[in-house]
1. One of I, II was used to compute helix-only ellipticity at 222 nm (-39500 (n - 2.57) for each DSSP H run of 4 or more, over all residues; to 500), and the result was -25000. Which label is that?
2. When FRET efficiency 1/(1 + (r/R0)^6) of positions 105 and 145 (r between Cβ atoms, R0 = 41 Å, to 0.05) is computed for each of I, II, which one produces 0.75?
3. Looking at structures I, II, which one was Rg and Dmax of the Cα atoms in Å calculated from, given that it came out as 18.5, 61?
4. Assuming 4.7 is distance in nm of label points 7 Å out along Cα→Cβ at positions 25 and 97 as calculated from a single structure, say which of I, II it is.
5. State the single structure among I, II that was used to calculate relative contact order in percent (Cα under 8 Å, 6 or more apart), giving 22.
6. Which of the displayed structures (I, II) returns the greatest value of distance in nm of label points 7 Å out along Cα→Cβ at positions 65 and 89 on calculation?
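Derivation of every value follows stated rules applied to the coordinates shown; laboratory data play no part. Fair warning: this is a prediction, and the values are worked out from it, not measured in the lab. Cβ atoms are built from the backbone, for glycine too; each structure is taken alone.
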Structure I
């Protein structure tokens, strides 16, 4: 088993680490994604990511470096999760249409007793999208596993997003360039960067 473990079943996070030429394995444990109500929105994403990371850490030996992440969408201080059904997805995208929202990904990386935790924020502005466009997207792409009911790399992102401020890949689910930098901070005795590969 590789030294680096991705504690996520998200195909987007898997793809991003592969694009970064990182060798890793996937290990996932079911975790509670609830959170204390007194947390800030940044803290919510990190809190959930931390729970995911330690649930996997408890199953593995200390040699593994574990990466866990959680992405939330926030509009008008309201956290928007994954849609419950088609009607909820329509309501979410209708709310995002013509407005600005924030995508926050909390990341926790742990190895032995060391923990690195951070939240990365990208602001996203949508053009106005019509009810017909929203329904077409939902029916074709079925974004029920995505916070905010959309994926920036899919059709709705191509035709609907006006601009972003921040890391594009963060909106996909992982601020991968920062993750790579943080992995390198564990030191050359644990990670070697050779020909661009971790």
Structure II
């Protein structure tokens, strides 16, 4: 696997959703944004944030099961793109829903609790994005791995946010929840904790 070839391709693939969304906003391509453009923009950005979070979590089991350790080299890029979309999602909410009227933010957070849960996911990802460099990894040592486990509760909150946000058809968010449960289950199966629990330790 030539990482130098695949990294630019992955970078371009991760940018495609936001480029496509911009083209739809500009009405260069079809379909358009429908009757509620603001909601469509937020939903698209949120979905890609969640998808990329789950793809990031797929890297470790894929690398181990396929015995391809070079796959780990793509994990940081995927994680940063997940954070990129996770940032654009609430930014679209601030700009399009609130129209930067932050006086109504507290009221919205109390009334629409799924927003509070989503904000929690974004906040958990901020320190991961900041410390994603090799320099931070060297400075933090073992603490870096512990810090970056925050991706697990962040992904749980993101799925929870999606489930609560959907008003009627919950099939799609439940599919994402099932994928996350599988990925977390694989990690638990591989963890030393599982052995201690089964031994009664």
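1. Structure of origin is II.
2. II
3. The read-out comes from structure II.
4. Going through each structure in turn, the value belongs to I.
5. Derived from the structure labelled I.
6. By distance in nm of label points 7 Å out along Cα→Cβ at positions 65 and 89, the leading structure of I, II is I.
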